[in-house]
Structure P
């Protein structure tokens, strides 16, 4: 028996009523994503990619159509039900990091485990292990303002991984980072994908999208193109070159 897709979206539409005007942000979108894929979702402003991202991330519900996530129909769930699915199934990485400014790196990473009802001992142990996996075990007690942009994004990635989610949803994860740090963060996402994680990368940057193995392009609330990326760009050679030139990734 064939394995069911991790994500099954069928004829999804989303409309917003603003005064007397109806805006069709999504018209009719169907999309299947298998477990372990690395997909880039692209499109210009107004294409519907942000609306689709919000539906994929269970931050919004569609006006029509079905969304099956990991075997669960989440299309018509209540806000409380969606929040539970989000915490269990989806890890978010945002452009602006979205870290709590007064909390340490360890506390920020452990936050989803509080909602999951885990004890402080379990939270701290898993948060430390996850921070270690992204190379930040030496920054556990630092607050966001004591970290570089790259380190803050690595904390955000660790937080996204903490609940072993079905999907990592990365929304413009390099948008606030310089080129060198962007390379390092994409290398981290590549490493996470190589371990079997499913990643959906939302970006408007062609260079960043080329790291994905599949590219979905949107326009006017519809999928315009959906194709495998036959020339996947890997960070590893560029990281090696930067290290050979003496770049200090410890401080990224």
Structure Q
């Protein structure tokens, strides 16, 4: 069985389209998205529609997904900047409220065995309640990752939430494919797992996409928060256009 893992599409439709085209050429059986389908990018409705209508796609909840499902408070919460808060208000308004029921069914973690290999899919380390996420650990050590994902018994733990791709062996092999939607270059990341006979072969991939439509949509739709996002999430590459 062959599985693809993507994470953090973040409403970046051109990146998602490029990644899915490459993934489908691989002939995968299933695709797992480990949270944050929306938020930050200018295409929340289009990105979510493409993901929901892609055969073999499975999802776990991310923090931006939960902001849509659960709604936002009247004032900016402590875990969001004012720019991010206003952006998420815009994102929620762009999405069909009927989709809340669909996304609400997404679990915070998926744990399963595929070809006798135990796998876990989660957006990031969960909080004590299991319906939210632990604070981000910068430059985590093996011990940090073991603690973040201590509740999972799987041999492989796939996660996202932070943009950098990584693979670190601790109590399990902790694999972040790297953010699909938010990178300093116009590249989209995904990971392929080939499972057979109790073994797993893992390959990281990256595809280049045309980001001109991404920038055009940010500006044409006057997406709240886009100016700081250009620097924080896209390496400032839109600043000179």
Structure R
């Protein structure tokens, strides 16, 4: 698709408050898909389905075969009368890409699905440490390009009062400059990370990131907390879950 077509589809479906990617950010994702030609793609944070529908169109254009999108809920945060992903079928009614929508599913559930992916997109909970957690959960299931696109790098700078949306910024800062790329789209609001790093380096990123003050409006508790611990125990050195547990004791409360 050229930019005019991306913009046309976006304008046809977008409404204020949807919190989705902008047309120039879609163009950035398109460039990455065109470059890496992922066969499978996973999205964390379904929301309206606008981003997912556009990604499916891009995957279809460049040889993609499978798209999976997950969300912790089954209703759209901006309009609880609508289901998550309600726009996706109208934007991508079908084609070469097999589409799966998983509700009541979070990133820590992904390693247990037994599926591998070539590329990912994280646009879910922006409270720190959720973007870091989402990315650590993708590391065991990403092959191929090992590229993860992350959204809302600038969110923290736009917030007043309690600054909760610092998660993407903290995540970006932990990665070496050789493994991160910040787009100029929407004033640098979208970026990508290469997870093609030794596990020891990922463990360093995890521990460094967890020790930064958390920015939660609600604590991580119950099954999600245990699911995170399970991923860290299963796929990383014991020191990672030890640091995580220390930070739970220190930071796991509303700011």
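Once mean count of other Cβ atoms within 10 Å over residues 16-23 is evaluated on every structure in P, Q, R, the highest one turns out to be Q. When semi-axes √(5λ) of the Cα gyration tensor in Å, for residues 24-143 alone is computed for each of P, Q, R, which one produces 25, 21, 13? Derived from the structure labelled Q.
Only the coordinates and a few stated rules stand behind these numbers; no lab work does. Quantities reported herein were computed from a predicted structural model and do not represent experimental measurements. Cβ atoms are built from the backbone, for glycine too; each structure is taken alone.
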